[in-house]
Structure P
Amino acid sequence: MDFLHGIEHINVQSDVVPVNDIVTAVIGLVGTADKGEANVLTLCKSEQDDAQFGTKGTIPESLKAIRMQDSTKGSALVFVIKVKADTETVTAADIIGTVSEDGARTGLKLFATAMADYGFEPMIYIVPRYSALTAVMQELIAINNRNETMSYIDTPDGYTFDEVIQSRAAQGDFSTLTAGQKLLFPHFLVANPDYNADAAEPGEKFLNVPMSAYAAGLRAKIDLEEGWHASSSNRQYTGVAGMDISLTFALSDKTCESNLLNAAGVTTAVNMYGNGIVEWGNYTAGFPGITTPDAMECVRRTRAIMKRSIDLASIQFIDKVHVTQAGIDLVRNAVNQYLNKLSGEGKIVEGECKYNKADNPIEDLAQGIVTFENEFTPSIPIGHLKYKYKLNLNNLGKIE
């Protein structure tokens, strides 16, 4: 009997479904260390977590560089994979890793388990001192193509300016890099903590280290402080004393070495007139082959992060929302609310989720296939500022 003498409560599903940004300040690091278990995916959230990998090897060196970029807004999350001890010889095969018949993974292959185990994955991959190995580089490119992430590739230690420019030519060492990679040159000089000026053998005053860990830490810092849409170019590095190679730089000089590097799709660093060492370059290694904004790192990351955020929010629609006007409106409105939020935050200029009847024939709808079109305008950094100057002699007539 459908009879009640009293009060009935009915839960009604909300027609507002929030879409939240994913975690973006996440770095994937592969290397060597004097401590820690090999070929285990380990999440490091702080210096306390980092300590388990000791003090020697590329992993401790890189974690220290990343933590130097920390701010009051937080610290990068770093997935760490140790492949060998710092005293062992490392090959490209060690870095790339394998997948066994029982599903056990090593090296870079281990990162495929991050999403299932932690609910998020690296957005930036670094392999300091080994990323320039051809096989490692190709594996990173494959990873970036699959999940629309970024890898920061270091040029080899001792590379000259001419060698970097030549490496971007058709047959060059870095000619196959795409918009999913950022090629970094030169190396940084950082203070050697073991240097003792008063000792009989004081040691080296500065250490020569790759840029990638510093660049990844800086990118994470910008994500936390300003947002993932902001460019990392012209942002200051912390803990860097200089570069191992001096490069010419002038803001209005198209032929200075720093500008020529950027024109070849190479990200560099410059001493910005008393503002310290800053990263310099908006474009990925996809430039100049790609000249649209897609070749800019911040634009590529904007699209990738939007996709992931919408994916996570859309899980609740699969199989639970039906092909009705109300169902279509629910999905479309949820995405539009997210795009409006991004626009209000300055992360994009504008965006809209559309349902086009032409994209949704009855045959598709009858099988539960629904297509939406997401159109957006990215927030593009000003990389070339022009001022026009004109002499106005008419003002001479105002003299009395």
Structure Q
Amino acid sequence: MFSIHSDPLAAIGSHGSGGQNVYVCDLALALDKKGWEIDIFTRQDDCKKELITHIGNHSRVIRIEAGKPEYIYKGNLHALFPEIFKKFKEFIESSENGYSLFHGHHYDGGWVGVRAMEEFNKPLVENFHSLGKVRQQTQKQYLLKTNDIQAFNERFAIEENIVRKSSAIISLAETEKEDLVNLYGANPGNISVIPGGVNLRQFNPDKDKAILRKKLNFSEEDYILLFVGRLEWRKGIGTLISALNLLNKKIKNVKVIIVGGEISGNNKNREDVEEYERLLSKARDEKVADLIQFVGRVDHENISDYYAASDAFIIPSYYEPFGLVALEALAMKTPVIASRKDGLKITISDRETGLLFEPRSPEDLYKKVVEIYENPSFAAQMAEKGRKMVEEKYSWNNIADQISEIYNNLLKK
């Protein structure tokens, strides 16, 4: 597997780490249990990390030294792609490792995957995780401008080449498949829609809310709305802040907890701090800064405590190809309110497993929060259905079976 900018063992919420990191790690571990031996190649972004880390029974994370061993924004990695592939070749030639097939993640992993496929004449499976053309459309719609035109054009060309040459494409949602067909001319017969999964043992709802609130220093009386994700404009946190201004007049002791971003300590990074300061300024303008707690990055193994301690989980994204955090919250039986966008409107069944609201509409988000606040039995009913749905559709064991079938079919050709 190639997951170039997204180290599968990185701390979630740090330096651009998010759903892809969790997906790649959990998928590899699930496949490992089924007997696959997997090497995941990623770029070394921290000199303190080991170059090789063993995971599961048969698999490894292998970090390639290319450029300075520090965080580099994924859009600025293009110039390093040839060096990354060269180092990959050197590694496998020195270790005499042969691979049956390659699996690229995101367009950077796909770029390396195409080169590997052509060099070694092996099949390539691709997961895009997000698409540049959809991201650009989202910028135009919500930012009213498009940044980094050159980087976008380079990305489009890379993505189009991956679409043409991949042996198979795995799409996380039907909406992503439609975008691949309509925007990239992909062959729909070459695309399998297989969602991401959630670790059902880790995200177990049998936790005591009162105990966890004490542990996390949350007030027992507060009505807590939780956000988990990167500090990035497309996550729509500003919409949540504006909705909080409205909610403060309706719900006594309403609070918002924002988890994500390296905003303090020695590891803080400029992009996260800039977005944090922008959001804090907006919160002050909306006169709700004292109702928001920016927690910063939290280790993934501890995220479930935050879900369990909260009254509702909010996903106000403007663009979300899948929304892994939605599954985590559903698994924890935390009521979910998400924007009606992309993969979220498929993952969440409106008024069955959660509520959907119009993106960038604080007024609609306000109404949905008030609805579950005033109808706790309805919220609990949706939460129960959400957990059941996750158990039935999103276990990693089932997802690994489906992807194993794709691998095996390619190897038979």
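Each value in this text was obtained by applying a stated rule to the coordinates, not by laboratory testing. For clarity, every value in this text was computed on a predicted model and none was experimentally measured. Cβ atoms are built from the backbone, for glycine too; each structure is taken alone.
Computing P(r) over Cα pairs in 5 Å bins from 0, in percent, for residues 77-116 alone gives 6, 22, 31, 27, 11, 3 for which of P, Q?
Working: P: 6, 22, 27, 24, 14, 6, 1; Q: 6, 22, 31, 27, 11, 3.
The correct label is Q.
Quick check on the output: 4.6 is distance in nm of label points 7 Å out along Cα→Cβ at positions 93 and 293, derived from one of P, Q. Which one produced it? It would help to have the intermediate numbers written out before the result.
On the way: P: 4.6; Q: 5.5.
The read-out comes from structure P.
A value of -8000 was derived for helix-only ellipticity at 222 nm (-39500 (n - 2.57) for each DSSP H run of 4 or more, over all residues; to 500); which structure in P, Q was it taken from? Each step should come with its number before you reach the end.
Working: P: -8000; Q: -13500.
Working through the options, I get structure P.
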Rg/Rh (Cα atoms, Kirkwood Rh) - structure with the largest value, from P, Q: P
